[in-house]
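Every number in this text was worked out from the coordinates using simple rules, so none of it is lab data. Just so we're clear, the structure is a prediction, and the values are computed from it rather than from any experiment. Cβ atoms are built from the backbone, for glycine too; each structure is taken alone.
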Structure 1
Amino acid sequence: MTTITSSDAVRATPIHPKLLGATAIRVLRQLRADPRTIALILVIPILLMTLLYFMFSEQPALPDGTTRFDIIGITMLGIVPFITMFLITSIAMLRERRSGTLERLLTTPISRLDLLGGYGIAFSVVAAVQAILASGVSFWLLGMQTQGSVVWVIVIAMLDAMLGVGLGLLCSAFAQTEFQAVQFLPVVVIPQLFLCGLFVARDQLPGWMDALSTVMPLTYAVQALQEVAGNVDPTAIMWRDIAIVAACIVVALALAAATLRRRTP
């Protein structure tokens, strides 16, 4: 007769709430002890939005009363969290592997889903604070205007940050140094930035570029924000785009769990 120990039972559970919570708390404590990372997450987006405001402060308003800051700024509220979380997450997970912390953790009852889920929860909390601060400064101090609710802007910005977390965790599995982790930025992030509709509307892109943009998750995040900017009530397109971004987050985390390595050679 085989005896099932409590440790075996924990490993048999795909996600264990206690281990998930413990991982999230550990990551949050690590972030709290790193002032430079906190500044990058919370302060830099506010400074960038302020810089963007002054860039367009001398530009005349458009015929409908909106400004260029309104149009570009609401999109950047989703893009900035995506980029910052991608960088921070990929480097943080790489450090876990190189220091041997990840190897030690995976010899305990914690599962890969517990580990990555904990990272996701921790960075989601940070992303919520980031989105609230950046949106608060943009709308109530810098005067950004939008047709839809600010709440939806914050929600989509949080999803963008979580998308950055998922892709950062996935890309970190293929990097051996922090420099290599940063090199994924022009490969994974910059093409999405170019083709998401920020610089040129998607319907004005060459056909092959438009086709590429349809498989890039940031496209739908930006489109969802544009829907909020132009409509008082949530639209079917916004709901569809939010669902696509959420599905991409789940897929990225699942692939990250499948490719997670204990240690960098």
Structure 2
Amino acid sequence: MVDVHCHLNFHSFEKDYDQVIKNAFAAGVTKIINVGTKIDSSEKAIDLAQKYKNLYAIVGVHPHHADKLESDWLIKLEQLAKKPKVVGIGEIGMDFFSYKSNAIVNPILQRRIFIQQIELAHKLKLPLQIHNRQAGKDILGILVKHKSYLLNPPGMFHCIAGSIDILKSALQMGFYVGFDGNITYDGLAPGEDTTLKDLVKYAPLDRIVVETDSPYLTPVPRRGSRNMPEYVIITAKFIADLKGLSFEEIEAKTTENAIKLFIL
């Protein structure tokens, strides 16, 4: 079982990341990908990857931080992306949800930072890990215009959300899709018109990867507590139930998918 997206580099794990990682491996997680959202958290992701055999890093600038960058950010990111055990550029993309703490970062700026990172991924031959919240059409439009920059496979949509049409378009472009603990929640996410359960049912198994986004999006029945990489197993079991398959089938195929996508 592979957790393809978590944030052990965040403050929530500062005091016990070692035990959390050991617990995940003991529970049956075989590989973990730790993801940066800006330059300093990307550096921390790499530092942690150097300490553990089956821990990897993805580096990038989240759309929330597109307006908080120093002038040399892209140079620094390229230097980080060339480090050992870095397996992708992310999480990058666009986000049009208005957060209390951050509102909506200027979409024009988000777009520019996203494109610059697509170009960097192309230069370094690394797959993309894409963040999309209520910006699916814009993201897909950018990806179509930069199709020649995409690898085969091009990467994955992290915590996929949106309509079936958005999902179809991502799949048609060759992307994998990641599902998280929020697929266990009832109802619709704010601003969405399609349930995550319906997206799971539609997505073909050979394109699904499983993730936690820990410390966020803790699956039921652990919801309300800090999410951890070991809970990727809970999400995988939920996917198995939705698709009428065994956990073993989900575990084997999603692990195969993750290894193929990120060359782990």
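Structures 1, 2 were shown, and relative contact order in percent (Cα under 8 Å, 6 or more apart) at 27 was computed from 1.
Starting from the value 0.93: which structure in 1, 2 was Rg/Rh (Cα atoms, Kirkwood Rh) calculated from? Source structure for this number: 2. Among candidates 1, 2, the computation of Cα Rg over 2.2 N^0.38 Å, for residues 39-94 alone that gave 1.40 used structure 1. Here helix-only ellipticity at 222 nm (-39500 (n - 2.57) for each DSSP H run of 4 or more, over all residues; to 500) was derived from just one of the structures 1, 2, and that gives -22000; the source is 1. Comparing mean count of other Cβ atoms within 10 Å over residues 231-238 across 1, 2, which structure shows the greatest value? Structure 2 comes out on top. 0.65 is what came out when FRET efficiency 1/(1 + (r/R0)^6) of positions 135 and 199 (r between Cβ atoms, R0 = 25 Å, to 0.05) was calculated for one structure; which of 1, 2 is it? So the calculation was done on 1. Assign the value 19, calculated as percent of Cα pairs over 25 Å apart, for residues 55-182 alone, to the correct structure from 1, 2. Comparing all candidates, it corresponds to 2. Source structure of the calculated read-out (distance in nm of label points 7 Å out along Cα→Cβ at positions 63 and 119, 5.0) within 1, 2: 1.
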